[in-house]
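Structures are listed in the sections that come next.
Quick note: the coordinates plus some simple rules give every number you see, no bench work behind them. Given the structure is predicted, the values throughout are model-derived calculations rather than measurements. Cβ atoms are built from the backbone, for glycine too; each structure is taken alone.
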Structure I
Amino acid sequence: MKIIYLHGFLSSPQSYKSQVIGGVVAALSQDRLRGQLSYYAPQLPDLVSKADSFVRQLCEDELKAGERIALCGSSLGGLLALRSAFFYELRCCVINPLLLRPGAKPLENMRGTVVQNPYTGRKIIVTDEELDLLYELSCFRQFRPGKIKAFISSGDEVVDPALTAEIFCKCGLDYTLLRGGNHDFFEIDRYAASLLDFLLIEPAPHPQKEVVWGHGEDN
């Protein structure tokens, strides 16, 4: 099994969450009862348009090579993980995924600005097209119950934690709502093992049903 971690916007595989999860995977890989485990955290493109297609292609390539994969991701990486998990029927565990209400535009202060990835030093312009695409993708509401779990911080200052919890609850998805914290989820060291336990559960013998939550239900 290969665990693939998808970092958030303007982040990196060198982020704290990625390093902690990778360390737990390395420790678990020493347990022969777990089978062969590996960890991969790619550097995602900073542009949302390229990041989404990058993740989809990554999953296709891994599956075509016969690899068993599971996804985890944070923020924008969590959103991209949810999308690919649905399309390719993968197990997925996300942290404060970037799910927004239709019409919600909390990132308008970034529109038209130049932003820099603090890990790579790369700069991009947040164009109207990029930001509008991000809002569009954030309304994704297609899931496979039994294969998805989320860790949600009630103190998230970027994404509405109540909305994420509501979506997961109504769709019959597994989630843990943690009191306090923030979008960065520095508590990952306490929950990484639980996250991986969920990803490593053997798949159900029968296909999971699909749940599509209409946008009208966000009201």
Structure II
Amino acid sequence: MNFMQAQTYSHESNFILKVMGYLALAFLIAGLGSYLAPYLIPAKFFTGFGTWIIYILAMTLAWTSHKWAQFSRPLNFVFYILFSLVIGVMFYPLLFVSFQVGGIEIVAKAFGITGLLAVATGVYGATTSRDLSGFRGFFTVAILGLIIVSIINAIWYSGIVTLIISGLGVVIFSAFIAYQFQMLKYYPENRAMEAGIGLFITLFNLLTSVLQLLMGSRR
């Protein structure tokens, strides 16, 4: 390894460490949001239109994250904390139902499976010589399709459709993690927060899909 290669490798390693830091902190803040949700928000809020308010807010912050992540500090960090908290609050109802269906066992299993899938696909994406950039269009269409079908299913609920969506979500988001890890090498140094948020969104969706799939198999 020559000097230039060593510098490039060091730059990539430092950038990935920053991204992982943002990713881990986002999950910690989201966990805090899920923990505080029942104490700060009335239960009726989650059974009515309030769920849609949280969902719309989360989607808005997610789709604009590439914008506000580039704001100067501390404004970008305020949005980062707000987004992570909103995701945690949005996750609380599913987490509550999961404990009712399968207790701590099903939740722990979901986190474990999500972690294993993330590590496996992340390592593949970071080490494979195959160029995954050509799959960007596929992932965009597939994820948009999942979002649209999920919204329709939320209005006209079907247990079978939920299982299908969850199964497809596990496959699509696992593969998308591989793509995202490979793309990390192309990010400029000042976009570590944006990359961390992107991975956080994908991992959260993967966790949600795995948890819903496990719950569906128990019913």
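Structural remarks
- Among I, II, structure where mean count of other Cβ atoms within 10 Å over residues 40-47 as derived comes to 18.1: I
- For mean count of other Cβ atoms within 10 Å over residues 88-95 computed as 23.6, the structure of I, II it came from: I
- Label whose coordinates, when P(r) over Cα pairs in 10 Å bins from 0, in percent, for residues 56-103 alone is calculated, return 26, 39, 22, 12, 2 (choices I, II): II
- Of the structures I, II, the one that 21 was derived from, the read-out being relative contact order in percent (Cα under 8 Å, 6 or more apart): I
- Kirkwood radius over Cα pairs in Å from the coordinates reads 18.4; which among I, II: II
- When helix-only ellipticity at 222 nm (-39500 (n - 2.57) for each DSSP H run of 4 or more, over all residues; to 500) is computed across structures I, II, the figure -30000 traces back to II.
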